[in-house]
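Enquirer: Next come the structures, one after another.
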Structure P
Amino acid sequence: MDINEISGSVVDAAMKVHTALGPGLLESVYEKCLEHELTKRGLRVETQVWLPVVYDGVEIEGGYKIDLLVEGQVVVELKVVEQTLEIHKA
């Protein structure tokens, strides 16, 4: 799979999870559901992967933690909101 196919699958899976669950849950819940949905689609998913920060040739402890890494290529960072914004057309 190329990166565009992987990204498309991630977006589609995220929309499916959001449609099923709606807003307002903990980030960890969405993460587990998205991991499940992507795995069902045959994608390799790693969660809470540490990404080291290298500064001046030295690896700095406590770098960055990736929420989901899909197929070793696509980084997914989850964010949650209490409710979705509704836009009303006049």
Structure Q
Amino acid sequence: MQSRETLKRHASLFDDMACAVGLDLEDEVLTGRLPIPDLDDAVLRCTGCKRPEACADWLKGDTAAAAETPPKYCRNASLFAKLKRI
């Protein structure tokens, strides 16, 4: 089981990545496009990432400000793409 700190860190990275690619997770959940169990799974998927520091650095950089998609190593890239199509 993941530690509380790990879950909090990756939940924050996941939310920041969603914002960077133009998604509002609160809106996605409230409209039913992202069911809570899928959100939970996405955060857990994020905890399996081997590059959280690279992710945090990417989010701080200029690339994130103009991003349409997350970096290729993002474990939730397909989820973000799906939500953007809905």
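Laboratory data are not the source of any read-out in this text; all were calculated from the coordinates shown. Just so you know, these numbers come straight off a predicted model, no measurement behind them. Cβ atoms are built from the backbone, for glycine too; each structure is taken alone.
Enquirer: Where does the value 150 come from, among P, Q, when volume of the Cα convex hull per residue in Å³ is the thing being computed?
Expert: Matching structure: P.
Enquirer: Consider the structures P, Q: one of them gives -12000 for helix-only ellipticity at 222 nm (-39500 (n - 2.57) for each DSSP H run of 4 or more, over all residues; to 500) as calculated from the coordinates. Say which.
Expert: Label of the source structure: P.
Enquirer: Further question on the same structure: Work out which structure the value 0.95 belongs to, where FRET efficiency 1/(1 + (r/R0)^6) of positions 23 and 63 (r between Cβ atoms, R0 = 30 Å, to 0.05) was derived from one of P, Q.
Expert: Q
Enquirer: Same structure again: Assuming 29 is relative contact order in percent (Cα under 8 Å, 6 or more apart) as calculated from a single structure, say which of P, Q it is.
Expert: Matching structure: P.
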